Structure I
Amino acid sequence: MTIGDQIAGLAMGPADLFEFLRRAGLDPDLVELSDPTLIEWRGGGPERWGPEPSA
């Protein structure tokens, strides 16, 4: 996860993401994970975490 141009760490689930946002000065209770103006998802999304399952 990056915040601005700084690497914050790897979020393995929503709890990690909310902790990074809290450290960045945001109130996690006011953050909507599906808000594209706040969060740009790459290779996942608010409902999908981790690698794609193998076929």
Structure II
Amino acid sequence: MAKAHEGMNLQPEHFNAIAKHLHDALAHFGVSEREIDEALTRVAALRDDILYK
């Protein structure tokens, strides 16, 4: 993940916006909140590999 985001210098507000869009899209398509929470937990685990690269 770090290599894929190298040079982007993504900030927390960027990460949070993507997470919100992911949540909203999954909810729109009827994914349960429990499953959305699981997906977002996995995405959150990648945060340090994505931010400030």
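Bear in mind that the values in this text are calculations on the coordinates, not laboratory data. A quick note: this is a predicted structure, and the numbers were derived from the prediction, not measured. Cβ atoms are built from the backbone, for glycine too; each structure is taken alone.
Below are the figures for this structure:
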| item | result |
| --- | --- |
| Winner on Kirkwood radius over Cα pairs in Å once structures I, II are ranked, highest first | I |
| Given -19000 for helix-only ellipticity at 222 nm (-39500 (n - 2.57) for each DSSP H run of 4 or more, over all residues; to 500), calculated: source structure among I, II | II |
| Distance in nm of label points 7 Å out along Cα→Cβ at positions 18 and 34 from the coordinates reads 2.8; which among I, II | II |
| Which of I, II leads on relative contact order in percent (Cα under 8 Å, 6 or more apart), largest value | II |
